[in-house]
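Some structures to go through are shown next.
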Structure I
């Protein structure tokens, strides 16, 4: 069975590879003021010219948090805001029906809110109207990733293999192909595509991170640690690398060292739900149950259970809710 680590998709335009926080910061009022000013300005542009498709798309981006990971997490699951942003994207599609961009933006929002089948329809429409090669390739990668998520692995793989004939050096394409193969536990082919990516992009940290992720899933924990050691020396600001290295150390019984890595992962990205989940697991082993339960709550708040699986929910029920705690 595959374990859950932070993995690195080289996703396009608006996706980030870890989760985000909803904790207020000292700059919230500034951020809110900036949001209101931007929203007001875009609304005024639309009021002056109701045929400006770009203004509708920009306002929808603002409402949905398309360019702001932390804000997106704060509104994730809020159907009212989703529908408000979607109304603007819908209007942009009506105003510019032969332009790929509004379909793509609408697809990405549906995708992020887990409306996968509806998103797939918009990816198809976007592909129909995208004429620039690079744009078409980006959409094909999005579409294949989503097909795999819906269980159509063979279709997704064939589509990307065909795309690879046209663009053999595309790192995002090669990484996506690798991770789809990893999802079906075909480690050999996953590594084949990642190594091919390194041929064309020998210093790409995301490809190395995914090679480490393959090693983790294959149970080769020391190899994963070695890979992350090398990459962290080169560029030590990737939360996912510290989180995954920490999890590998945990699997080898190096609990305190693992905790140091995962604490640093959270410092680098306080929005990484995987890191909170992993720290909870280690805290339970170290009998720091209260801290572990707080971490599980944080992981849940950051969307781990919604976006990945119900492991966090199960642990909360089993270990943290009073009704399930064994009397001392």
Structure II
């Protein structure tokens, strides 16, 4: 294992920002790049990368990495925002993951993105340990951008039950995942349930998925089980259920539960009187894929996302 400072950036009123990467295996090979937290509240994403570093260090000590394998893990690129409790870049509220491939002569987040991308370009595979934009919990899964360069069959190597294929919208063209693919890196986004809290079980599931992927490609000796069969779904199969009113959200079913159309998902109560203001029902048969976490919910917030069932896969 080798620790390396990828770049240093001066920041106002604080110490310079140092973005570090941890390298494993053959330094001449560019096999896999793993990017963790790009946002200041991505605690789970940084934690997962820290556990991956521990696992890869053990594999390297045991001689279990292939001589043709070179890996870099970058746990965090936004310590500045983490330190002040902000999701986006604290100085101007911009999102690093909407600045790729970056511009080294531009604004701060453009320069950060440019230097990250320069350090992570040229790898055969790239994994961004990403977070949802919605405030809540999701089933751990893989997402792939449909850029025309994607190979969704590679996602089977992670052994997670679900892979979602996303048709890029205009704002997706400035994400790390999209630009990795355009520059000939097979890119995956790994979602590990939590964001601003720790879920060690989900983090370990993500670490095992990455190691399983490496083992399946022949880059390390297998140290985890075979995982689960992966089913491919278009992101359009996720059905949003919005809260019609604000109030206290009381869940009736857990994340991951299978539901039939008409099943009661949650009640929304008046915060002061406890009166039931609304009931939220499943509109289709499927699985609860996302669940709003906060017990206070606003009107028109996404309360649940249901992954429709009976989908045989992607044609």
Item checked: Comparison of I, II by FRET efficiency 1/(1 + (r/R0)^6) of positions 78 and 166 (r between Cβ atoms, R0 = 35 Å, to 0.05) - largest value held by -> II
Margin query: Suppose helix-only ellipticity at 222 nm (-39500 (n - 2.57) for each DSSP H run of 4 or more, over all residues; to 500) works out to -22000; of I, II, which structure was it derived from?
Written below: I
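Any read-out appearing in this document is the output of simple, stated calculations on the displayed coordinates, not a laboratory observation. Quantities reported herein were computed from a predicted structural model and do not represent experimental measurements. Cβ atoms are built from the backbone, for glycine too; each structure is taken alone.
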